[in-house]
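Below: a set of structures, written as structure tokens.
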Structure I
Amino acid sequence: MSVREIIKNKKYKIELFIGRNGSKKIMHYEIVEGGKKEAKLRESELKLQIRNHTFVKNNKKTVKDLMNEYIEYNFDKWSPKTYESNVHWINDNINKSIGHVYLQDLNVKILESFYKELKKHKYSDKTIQHHYVLINGALNRAIKWDYINYNVNQKIEKPKIRKKEIECYSKDDVIKLLSVLENECLKYQSIILLALDSGIRRGELTGLTWNDIDFKNKSIKINKTTQYTKDLGIFEKSTKSQNSDRIIYISDKTINILKQYRKEQLQNKMKLGNKWGNSLRVFTTEDGNDIHPDTPSYIFRKIIKKYNLKKISFHGLRHTSASLLISQGIQHQIISRRLGHSNVSVTDSIYSHFFDDEFKEVANKMDSVLNTKIS
């Protein structure tokens, strides 16, 4: 570290060693106007910032500057849906609340206050944790960009997600749902019944094409999903993970309803002629275009309200499907593959309390073995 005079009584150059990137030295150079005393004071200030991990090479950068650069950096890295969601959270919350803070002034207290504020506004644990992950990712990227040399967010414990009770229907609730569905159109019956039978995700359901339905083998092929953003509208993308690509065998009841719905859809297509849209999806609008990925949720809410059923989300039908399989004693590995989970441990962690009866039965069987007497 040194302070060197450039032009007598006018400018001094500070040369400061701030760390290493592998074997490469990271240096900071700064010109100070005024006398040697001012330069020495500035040097002491910089040394203190380095010791406290608050030193920022480009000290004019604000949190907003960084977050906007981080958005641009991830333009082709995040999926369109994730990109739209992250831009919303960054602009509406992070930039609005702490965007004005200079990176060199960002500290634990400021970040903790921000997370507490999110909690006050009734954001879910998952959403608060997502904000933490976004800020953490941006600050880690800022280190690589040489804006900062320390991520202050890492001093804060990652917000935890409290495990919520899974919302799903009991066997009696399912019987009631199936009963009232008989009063509804074939499209509504097909959507609800297929979701309940297969346990597929909403986007996987709206992404299905008729080529994915094998009526002969009574199976459906899952290899794509549909999503929606304001910029792109409805678009198709690959499934959530490699394990999400799968073939699911479904019941005769569901296959028969799908056959009836297919016949009705073809009749409507013939009636509309060239007014029919070009969608190849199983589930379409009345004029043959792709349905919005939110449509199944809208339909299900409509049915719940109409027949005063227990309120659960459309995703709750997936949980219901899993719980019904568990109650029938289906192996965990098969349920996991059917749901498209990355591994069995994911299934076990989500539905752990549904397996309680199985665990109790193990104890009963062991008791039977241990109490067996030699005849």
Structure II
Amino acid sequence: MSAPPSDLARAVVRWQRRSGRHGLPWQGTRDPYRVWLSEVMLQQTQVATVLAYYPRFVERFPDVRALAAAPPDDVLALWSGLGYYSRARHLQRCAQRVVAEHGGAFPPSAEALARLPGIGRSTAAAIAAFCFGERAAVLDGNVRRVLARVLGFEGDLAVARNERELWRLAEALLPARDVDVYTQGLMDLGATVCLARAPACHACPLAGQCVARRIGRTEAYPVKSRRVRRTRRSHALLWLSQGGRWWLTRRPEPGVWAGLWSLPEWTSAAALEALVRDWPGRGEWLPAVVHTLTHVDWTLEPLRWQLPARAPARLTRALGDGRWFTPPEALALGLPAPVRRWFEAAAAAPSGAIELVAG
């Protein structure tokens, strides 16, 4: 290591108290429910996005028992637009386990927390450190980047033994006290100073002992050779209306948007056009949108089709398991982000202003 662990920890603690983040709504509490919720929401999601969701979620589900007892559709509805929807499903399963097996109280150790659904080693350590003062090491993406750069850690983190070695080093760096402040400081450094691109080394309290900065190769760390290639795909969606209602189907599990309500989907615009060619009513293709997922650029082509009031019910049999919803009912469901944007624009637009909902 480039400096004694105690020196590194003291520098992080001093910096966090002086310059770290202190006003986030999930800070200043030792309530494991609220810390857990924030940690799950912040996985692969920016703080600015979570700030719009966290207060609403806590207001609707103020404690773990309320979340455990909620209808799954209510949970997904409040998560809608936050992405990575498996997090929401694991969140409720975890809440139900906490209630059923722990009497509604989160277990007070990282080891026990990590046995709950959807709580990995790093999240468990964060809860244990912030709520119970346990000396447990966090190694989320931001902290991994900070430590890899400061230590000049050359191991390829795509290799399991190297990942384990970095965990060992992270544990060796833990201070004897103020572990919660230290943990928050590492997270804050990674989020605001030690950025993946163009890190602000001049503002970093660890700049003087950072190996990556000394050799002028900050962006080379952390080392991870295995990269997932981005792919492209395209589907057509049918936005079917009749009598002021919209037809939605439940997405299957597992898969993208699993468990959400969405528009029926086809592999191509030609396949969808072949289905509706002889249907009564009228339709119009809205502008395609590209929805970006973790490793996929997904082109969505929505066809908005208005059925007359007396159209036969048999037409919807080809659309899979679904049902009709009024616009307010639809907007109260868990919906994929692009579908929600279309629906919100349609609900706010003058009647018939189809072109306004293609955002």
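For which of I, II does helix-only ellipticity at 222 nm (-39500 (n - 2.57) for each DSSP H run of 4 or more, over all residues; to 500), calculated from the coordinates, equal -15000? If you can, show how the numbers build up before the last one.
Values: I: -15000; II: -12500.
Going through each structure in turn, the value belongs to I.
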- prompt: Any idea which of I, II comes out highest on FRET efficiency 1/(1 + (r/R0)^6) of positions 72 and 264 (r between Cβ atoms, R0 = 25 Å, to 0.05)?
  reply: II
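Tell me which of I, II gives 3.5 when you compute distance in nm of label points 7 Å out along Cα→Cβ at positions 296 and 328.
Values: I: 1.8; II: 3.5.
Computing distance in nm of label points 7 Å out along Cα→Cβ at positions 296 and 328 on every structure in I, II gives 3.5 only for II.
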- request: Work out mean count of other Cβ atoms within 10 Å over residues 32-39 for each of structures I, II, then name the structure with the largest result.
  value: II
- request: Identify which of structures I, II gives the largest calculated value of volume of the Cα convex hull per residue in Å³, for residues 152-343 alone.
  value: II
task: Please state which of the structures I, II yields 17 when relative contact order in percent (Cα under 8 Å, 6 or more apart) is computed from it.
output: II
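Looking at structures I, II, which one was log10 I(q)/I(0) by the Debye sum over Cα atoms at q = 0.06, 0.08, 0.13 Å⁻¹ calculated from, given that it came out as -0.40, -0.63, -1.12?
Working: I: -0.40, -0.63, -1.12; II: -0.30, -0.51, -1.05.
Value -0.40, -0.63, -1.12 for log10 I(q)/I(0) by the Debye sum over Cα atoms at q = 0.06, 0.08, 0.13 Å⁻¹ corresponds to I out of I, II.
Tell me which structure, out of I, II, gives 3.5 once distance in nm of label points 7 Å out along Cα→Cβ at positions 64 and 256 is calculated. List each step's numbers first, then the result.
Numbers: I: 6.3; II: 3.5.
The correct label is II.
No lab work stands behind these numbers, since they all come straight from the coordinates. Predicted model only: the values in this text are computed from it and were never measured. Cβ atoms are built from the backbone, for glycine too; each structure is taken alone.
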